[in-house]
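For reference, the structures are reproduced in the following blocks.
Please treat every number below as a calculation from the coordinates, not as lab data. None of the values given here were measured: they were computed from a predicted structure. Cβ atoms are built from the backbone, for glycine too; each structure is taken alone.
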Structure 1
Amino acid sequence: MEILKYIVISLLSLSAFIIFCFAVKSKKTLKTLFLNGFMGVCLLAIIDLTSRFTGVHIPINLYTVAGSAVFGIPALIGFLLLGFIF
């Protein structure tokens, strides 16, 4: 099971790099990165608010908020996958 954790962390890192590359290719790098982080935090809040109905729960702490703010949607997907695996 330890290898799955490293695979998920590697995929998260790769997706963050891809997001950064797409943001640099666009002419509005800061706006793209800000919107990505904003969407990540908003989706984290939506997942937390609907957890009673859906049964999907991501705990709100410093690491999940920072991860979703920096990496956006790929971090949330990674958190969900880690929650289902472990």
Structure 2
Amino acid sequence: MEKIRKIPMRQCLGCNEHKPKADLLRVVRSPEGEISLDFRGKKSGRGAYICRDVKCLRRARKSGRIGKNLDCVISDEVWDAMERELETDGE
């Protein structure tokens, strides 16, 4: 009998949908306090998840949920850099 593997689910902070962890993008606050996108899901630090869609990043930015989740204030420069990085990765 084959063992059924449990798929880890995470909630997108933009659209509030629960999706498989592998389908989402991790936003990380490193131990040094630096905010970045983690495309592989391997960086150390506190993480929050969003869809790999700029619309979800913008929604999460507007609601301020990522900052609350990571317990920090995210500057406009970091938000803009994440948007650009997500747009270029999506192509």
Exercise for the section: For distance in nm of label points 7 Å out along Cα→Cβ at positions 11 and 35, find whichever of 1, 2 sits highest and give me its label. Expected result: 1
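Starting from the value 25: which structure in 1, 2 was relative contact order in percent (Cα under 8 Å, 6 or more apart) calculated from? All intermediate terms of the calculation are to be shown ahead of the outcome.
Details: 1: 34; 2: 25.
Of the structures listed, the value fits 2.
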Exercise for the section: Of the structures 1, 2, report the one carrying the highest value of FRET efficiency 1/(1 + (r/R0)^6) of positions 3 and 59 (r between Cβ atoms, R0 = 30 Å, to 0.05). Expected result: 1
Fill in the blank from the handout: Note: helix-only ellipticity at 222 nm (-39500 (n - 2.57) for each DSSP H run of 4 or more, over all residues; to 500) at -9500, derived from one of structures 1, 2, originates from structure 2
